[in-house]
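**Q** Structures for review follow.
No lab work stands behind these numbers, since they all come straight from the coordinates. Please read these numbers as outputs of a predicted model, since none were measured by experiment. Cβ atoms are built from the backbone, for glycine too; each structure is taken alone.
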Structure I
Amino acid sequence: MKRIIILLITCLAGLFAYGQADTIRLQDKRLNTSVLKPGLNQYLVYFQNPKNKQTIRFWYWLRNIELKNRDGEKVFAITQHWYGSDSAAYRSIYSINKAEDFAPVYISLTIKGITKAYNWSRDKITGADSVANNAHKDFSLDFKVPNFNWDLDIETFEMLPLAANKTFAINFYDAGLNPPEYVIYKVTGSEVLATLDNQKVDCWKLFTEGTNGSTHYTQTFWISKKNHEFLKEEDQFNGMYRYKIKMPGAAPDLVSRFNN
């Protein structure tokens, strides 16, 4: 109950400060799915603790977007690989979303060798009994309203109708965890970002904050105005910083290399 009250206060504060929030609903089809480009996107992810300035923890994320046909319907099939400094840090995620409105259809997550797979619809999510060794085959949760896949937040942000002073309420859900909740994201301004390949890109800055348990966190995302491209993220929590930086096109195609 305390967490719900805090969330409501945060939402109301955002609404008063930035005007009426635009609620992103599946039925409204407000996500511009036409700007989501198929292809491989790679991100350098690193953590830094100001108290330990000589150490940085690194990860490398690969997110491959494919446009496919599933039972006569166009869908986005998105494969993620998260690589760290040891095998325990590795995870893979495979998601299927309708191309029409980005409605989740299916997700499978493998973390530390344990697979959890789900069939996802507008009114519920259930364990996929057709997936071998599915640790959550008996899982089931009914939804009050349709929601979006939080594991695909990067892709969702790229499709938002971003503009100055906009505020968005997105009903996100982490598959297999607590029930969905609306998260408030605010366009707090814009900034010209210098990318790793020496380009100057004008970006919208999208901001959110909240609590994870007793920990307060903030997140800022930079999305290019022209190409709707997620280029950078900065998170702050417990005195720590986490960054995601999109790598330039010259980065090697690790998916093809590892599969050969």
Structure II
Amino acid sequence: MDLPKTPSFRLDGRRALVTGASSGIGLGSAVALAEAGAHVVLAARRRGPLEEAANALGAAGYSAEVLVLDVGDLDAVAAAIDAADSFDIVVNSAGLARHAPADDTTPDDYDTAMAINLRAAYFLSTYSSKAMRVAGKKGSIIHISSQMGHVGGIDRSVYCAAKHGLEGMTKSMAIEWGKQGIRINTLCPTFIRTPLTQSTFDNVERRTWIEGKIKLDRIGEVEDIMGAVVFLASDASALVTGAALMVDGGWTAG
């Protein structure tokens, strides 16, 4: 009897670009991909934290390099994609939050959040997909979205608008690029303990709200997203595109 063979989760010989890689989920994603064998390009605005991360990865025996990049600068993003050897994997973890009641949201809050969380994600996707197709590669694009791309949240109207937009964008791009072998998916975490979310956890009312929603009865850690990133990047998810992988502790289950 011939038994089926599990597709490999290994990423040896593949090149990965990770934006927002200087800390938090982005750094965790970069480490996970490097551990699986990929050469990882760490991208963010601040050189110091990037170099520290790249040096730590190198010391651990992994392959990494640094790219100082503001994903909101679309000309810079296009130039970086064009100048680099083509990527097999792109993980977009760059993002920001402008949380406030809807009535208090300013046009600047709206524009700033949308510029990074949706506009930058859109064009990083198209630039990366074009480069993959030119190189004849079947690639994987992964956006770190959020459970808030599927539900609403307190003081998060703008953030939810951007993440819901990201989910719709991903589905449409998956339809367009599937025949070329380009997969695009979202990974949707619940609240993960990072420097970006610490102020929320410090708010007793908000923390109580969060803990009441997560069915597994604990806050997420960066390690909780690392295996999911490798899955979406690897051949183990070869038939997965246009999907949202929930890593939300059951928040969106109801």
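**Q** Given a value of 14.2, 47 for Rg and Dmax of the Cα atoms in Å, for residues 105-184 alone, point me to the structure among I, II it was derived from.
**A** I
**Q** I, II: which one has distance in nm of label points 7 Å out along Cα→Cβ at positions 209 and 233, as calculated, at 1.9?
**A** This value belongs to structure I.
**Q** Quick check: 18.4, 54 is what I get for Rg and Dmax of the Cα atoms in Å, calculated from one of I, II. Which structure matches?
**A** I
**Q** Kindly point out which one of I, II the value 18.6 was derived from, the read-out being mean count of other Cβ atoms within 10 Å over residues 65-72.
**A** Answer for the origin of the read-out: II.
**Q** In terms of distance in nm of label points 7 Å out along Cα→Cβ at positions 217 and 241, which of structures I, II is highest?
**A** Once distance in nm of label points 7 Å out along Cα→Cβ at positions 217 and 241 is worked out for each structure, II has the highest.
**Q** Comparing I, II, where is relative contact order in percent (Cα under 8 Å, 6 or more apart) highest?
**A** When relative contact order in percent (Cα under 8 Å, 6 or more apart) is computed for each of I, II, structure II gives the biggest number.
**Q** When helix-only ellipticity at 222 nm (-39500 (n - 2.57) for each DSSP H run of 4 or more, over all residues; to 500) is computed for each of I, II, which one produces -12500?
**A** Answer for the origin of the read-out: II.
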